[in-house]
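Please go over the structures that come below.
Just so it is clear, none of the values below were taken in a lab; they were calculated from the coordinates. Predicted, not measured: the structure shown is a model, and the values here were computed from it. Cβ atoms are built from the backbone, for glycine too; each structure is taken alone.
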Structure P
Amino acid sequence: MSLSYSLELATPLSVADVARKLNEAAQSLRLLSPAVVAETLVGDGAETVYGTLVYVTPMTPLPWGSPQIGEHAFSPTVMVSFDLGKEGDIVGQQDDMARLAVELLARVPGDAVLHYESEAVWLVRLNGELSLSEHSDIWPSNRLSGISGPYRRETYEYSVQD
């Protein structure tokens, strides 16, 4: 079983639009083959050069409650999944996932949360403000050095409230 991370977005953009922006971001970072097209990211997904499977899906409302980021209601509409390859360098794949998520957020409006199984929240963007987890194992100095825009350090919880 692979490690799977989710970047959930509450955005006015469609799944196809997010896939196009994701492909643009991944191409600019040289993480996907130039042969990959956005439509592939909506279907089966595409593997990055380091072995992470990336794909985009629509989010549907949860029947048992609304997600919360800290004290804030969150209604995601699109999800980008990052399934880390078992054979690859996990830390390297996490580095690339973080770079790609931040680059995508520079291209896509709305609120967002990047998390591992709703337990470890890597980043949150609320009302245009980017917050990165305070945990140094999630954001070591090499990952932080790749963040070009403003951010603050704050640790959030991601949960579903009934």
Structure Q
Amino acid sequence: MRSAMPDREQLPVGWRGEAAPEVIEGEKARTRCLMMAATCASAGVVAIGSDTYDEGTVNRPEGDSEHTAQVVVLSFESAKGAKTVMRSLVKGGRSAGSQQLVKIEAGAQDTEAWSKRESGLYTTQLVMRVDRVVIALAGEDLKQPADLEPVAKTLVERVKEAAQ
């Protein structure tokens, strides 16, 4: 899991990590997963990595709020468990109000993304699956929903590299 989480130098230009990624395994991972989706109880979660990223002044105009992204990477014993939890995360995320489906290409096997515009900026959520790994990515104060695409691509690439 640690090798799947990008460090500061591996993030796309303009994005930076706030801290070292947190990685938990075993019973702690199962407990954290249960807080995210009830289906985690039987899905076989093995490890969870999480981090927060933000955009520096490179990609935002003066006075603009800071764009942030929360990432959670969940590793499962099987692709079936990952698919089950992905469906649960998507269902729970989409039920939170009026949101628009968006298309974000990151190279994952399955991708679901939706966004909501508030005060001229977007809150965008993205859930992706790469084999036995689910990536949940939530961005706030984005100029466009596609602002998350470079981060999503980096995460998918890192997961694929770690799996080799």
Quick one: distance in nm of label points 7 Å out along Cα→Cβ at positions 4 and 36 came out at 0.9 when computed from one of P, Q, so which one is it? Q
Of structures P, Q, which gives 22.0 when mean count of other Cβ atoms within 10 Å over residues 68-75 is computed from the coordinates? Q
When relative contact order in percent (Cα under 8 Å, 6 or more apart) is calculated for each of the structures P, Q, which structure yields the highest value? P
Comparing Kirkwood radius over Cα pairs in Å, for residues 28-91 alone across P, Q, which structure shows the greatest value? P
Structure from which 0.8 was derived, distance in nm of label points 7 Å out along Cα→Cβ at positions 124 and 148, options P, Q: Q
